[in-house]
Structure 1
Amino acid sequence: MKQPSVLVVEDEPAIAELIAVNLRHNGFQPTVAPDSMTAQREIDAVLPDVVLLDWMLPGESGLALARRWRNDARTKGVPIIMLTARGDEADRVAGLDAGADDYMAKPFSTKEMLARIRAVLRRRAPEQSNVTLEIGALKLDTATHRVSYNDQMLKLGPTEFKLLQYLMSHAERVHSRGQLLDKVWGDHVFIEERTVDVHIKRLREALGDAAAMVETVRGAGYRLTAQVAATARG
């Protein structure tokens, strides 16, 4: 079985080496890049299974790299975990908004790092069964990983796709943030509920005209409904 590859973009040699050693000991294949230029060269050569991306780097920032990779069709599906000493909520949200799937504030434990990597890899794993879900004019195909609304193709990141798939599979039901973390992220012991809000926001932006189908139920959570779409057309 192939070892999952991890691109570690970290400019502090001691931290990079510690991360790489722990990854190797736990069945991963790490490649270290000390700056943005090297990171871009590595990802151009071989797509990793996941990227651990430091926020502060020589040259371009990790934030700029995350944005670029999310806007590139070849790299947009690669899970990105931001690494940073910045711990406050505004910075976490900025990292997630740039396209990161998760976020780790330094210092972090090996156990936390491994749990987060395994969680994003689980999210990216293909579904066991291929199905097409249709709610009103919104269509999601798990086999081709395509989403369309009124026959117009929409571009969704991997986490937004999983989130929409779950909401469409359980349409009209209200789901709390905790339930969504359990069902979409799988192992949320290290992931904050605020993460759900960021991905819901990103999902709505990707849905465009269909954004109103994802409703916020104050004090309860979120639901996907066809009724808003029907009302809008009526």
Structure 2
Amino acid sequence: MTLDDLIASMFPAGHAVKRGLRSTVHGAGRLEDGTEVALIGIVDRTPLTIDAAIEVAGYVLSVIEKGGTTPILVLVDTASQNMARRDELLGLNEYLAHLSKCLTLAALEGHRTIGILYGHAAAGALIATALSTQVLVALPDAEPSVMDLPSISRVTKLPLDKLTELAKSTPVFAPGLEPLFAVGAVTVRWDATKPLAAQLLTVLQAPLAQHDPRDAIGLERKGRLLAAPIAARVAMEANAHG
């Protein structure tokens, strides 16, 4: 699904989206009941540079500065973070962290944050955008990965063929939409054959969990079996010794 088709299907009542300098987008869409939703994001499968990260973070802060509780949709179709010498020397990790913290601040200020993953996203770019929202929606053609198997092999020193075999039964090791849905990182998958406006409204009206629910979702979907019990045990021990 193209960006234009995505926005048109979500906001048949009207929208105004501008492109920034670095494959970023910002603007607003209007729901059929007149509610305005802020739109920001990184598109065109572009690597997330420090310049784009600070630009998108600025869009988030501008929504917060206006006050109110306008929902924020983060449109995501990017590569990985831009692993260039310039970006690394200037502190790429800090720029990505800043973007993530701006989205967290927006949520704390009452803005519902929803990631819309409709294309590609990987590594730090995925974490700083899509995974930093309260709810992550994925379209069927989405291609997310925190780390591909060859990279995992280099980091863990495990043979690639062993990781490939593990990925068949353990979603934590596997890149792609289905594994990330199984572990709870992707909250909901949309049906691209149906109008997206109604599906967006369902997400906007759904109650938000008081705490990050991804570990519990992963347990329910049997994609991540230990995270929720361990988190619960840590919380219990902390309360017991508090």
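Name the one structure among 1, 2 that distance in nm of label points 7 Å out along Cα→Cβ at positions 74 and 218 of 4.9 was derived from. Corresponding structure: 1. If distance in nm of label points 7 Å out along Cα→Cβ at positions 50 and 82 is calculated from each of 1, 2, which structure is the one that comes out at 1.8? The value was obtained from structure 1. Could you tell me which structure in 1, 2 was used to calculate distance in nm of label points 7 Å out along Cα→Cβ at positions 26 and 202 as 2.2? Here the read-out was taken from 1. Suppose you compute FRET efficiency 1/(1 + (r/R0)^6) of positions 58 and 226 (r between Cβ atoms, R0 = 41 Å, to 0.05) for every structure in 1, 2: which one lands on 0.60? Clearly, the read-out refers to 2.
Across the set 1, 2, mean projected area of the Cα convex hull in nm² reaches its highest value in structure 2.
Laboratory data are not the source of any read-out in this text; all were calculated from the coordinates shown. Every value quoted in this text rests on a predicted model; they were computed, and no experiment measured them. Cβ atoms are built from the backbone, for glycine too; each structure is taken alone.
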